[in-house]
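Heads up, there are several structures right after this.
Just so it is clear, none of the values below were taken in a lab; they were calculated from the coordinates. Quantities reported herein were computed from a predicted structural model and do not represent experimental measurements.
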Structure I
Amino acid sequence: MTGLLKPKINIFGADIAGRIEEVGKNVKQFKPGDEVFGDLAQCGWGGFAEYVCVPENVLALKPASMTFEEAAAVPQAGLLALQGLRDKVQIQPGQKVLINGAGGGAGTFAVQIAKLFGAEVTGVDNTSKLDMLRSIGADQVIDYTQEDFTKNGQVYDLILDVVTYRSIFDYKPALSPKGIYVMLGGGSWARVIQAMFLGPLISMTGSKKMHVLMYKPNKKEDVDFMKELLEAGKVKPVIDRRYPLSEVAEAFRYLG
């Protein structure tokens, strides 16, 4: 986000949804009036704006049944969850899956996707989000303000870490003998770097595996798969609050 002498990114915002106003002469996939959504993380960001100019390969047609607000909550969070569960570890029916940070954007999609794949899902978040997690399918919930899931004696076949504030060594006791830990990112960059360097070493020296997801924005087959789930009503974005563009700063303050 930062540069040497000035911010590298002048306008934040990755996820967008809206209606196409104009297209360039070489654009083949879209026309003015099409309703689209996408993730700008690979093309300079800039989503917190009334208009954006982007390559056509970062956009997809918005599911007709969704509002623009709902669609804008999907591109990055939905694909992070899908890639972390399906592409990175190939989640299997009957597995015990714990999602740390289950109440956020990627976490709420991860709960729903893991349930679709037949997993037994435990969601970890704060007190205010537990009822919501149950409502979207979590089999068990843990309030991290009251209980440390790494020390309660339970083990999981897969831990998907959305918040990334702890050392990867903390998670080993909570993994089954052949369990897998996947870090999605966020939280502390120091923890991400630690996992990138030490995760492969831990994985080579034991049966438990530690991975960091290398996110692939707008991967077409993943976008198509998410659209199918959304259009069928099998997953849905969970929206806590809505803010107008003029109150972006207030939205960031709310997120902390």
Structure II
Amino acid sequence: TDAGGSFYDRGHQYTSAIFVANDEERAIAEASKKALDESDRFSKPIVTPIVDAVPFYAAEEYHQDYYKKKPTHYQRYRVGSGRDRFIEKHWGQADYSSKSSDYAKPSQAEIKARLTPMQFKVTQHEGTEPPFQNEYWDNKKAGIYVDIVSGEPLFSSTDKFKSGTGWPSFTKPVQPDHIVEKKDFTMIWPRTEVRSKHADSHLGHVFSDGPEPTGLRYCINSGALRFVPVEDLEAEGYGDYLKLFQY
């Protein structure tokens, strides 16, 4: 439906095309394109051209298997460009799972290279940052909080409250299926650890001393989060969450 490129990437070299080698393939392609166009899955017409196959030339080596060589950059592109949101909207739930072909958790070396020492300690080694000395404990801006590693949506400012603990606190996750809870016995008394589902980042803990309507307090480390302000949601591929801020 986009004749000018593909998401962030603009220009003819980024447009889609169906290449056919003979009349039989052309007939199949035309029938498939017609069926999709008539399905009303998209609000705009299908503009992908059907053209005769031409000699294929492999791109430069640094382009090959880019999603494997630079998984973190590729995942940021998928989320930030709106690609995953587009797929989820038109084709169903996007899969951020680290076990899926779409998302592979980066190596520890790559994660360490792009995170601060505190972010790495928190997310990869179950660390805890100092209270009142972290980025988001007193953040009052509207927006959502996503996993610092994978970008999966976790919490919203609409559920954030002042707990007095010195850490960002929320009454509930914005995307419950992106949260995994585990029993934590590292202290004298057992606690419930909170981790992100797809990046498996340590986020913090959840306690049953929060305000209504849930009675829960998700006590989360700022170092595990990246804040996306409401004005940037659409541009970064989180447009579906704008409805949270439309009063």
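Among I, II, considering only Cα Rg over 2.2 N^0.38 Å, which has the greatest calculated value?
Max of Cα Rg over 2.2 N^0.38 Å: II.
Using the calculated result 10, 26, 33, 19, 8, 3, 0 for P(r) over Cα pairs in 10 Å bins from 0, in percent, for residues 42-145 alone, pick out the matching structure from I, II.
II
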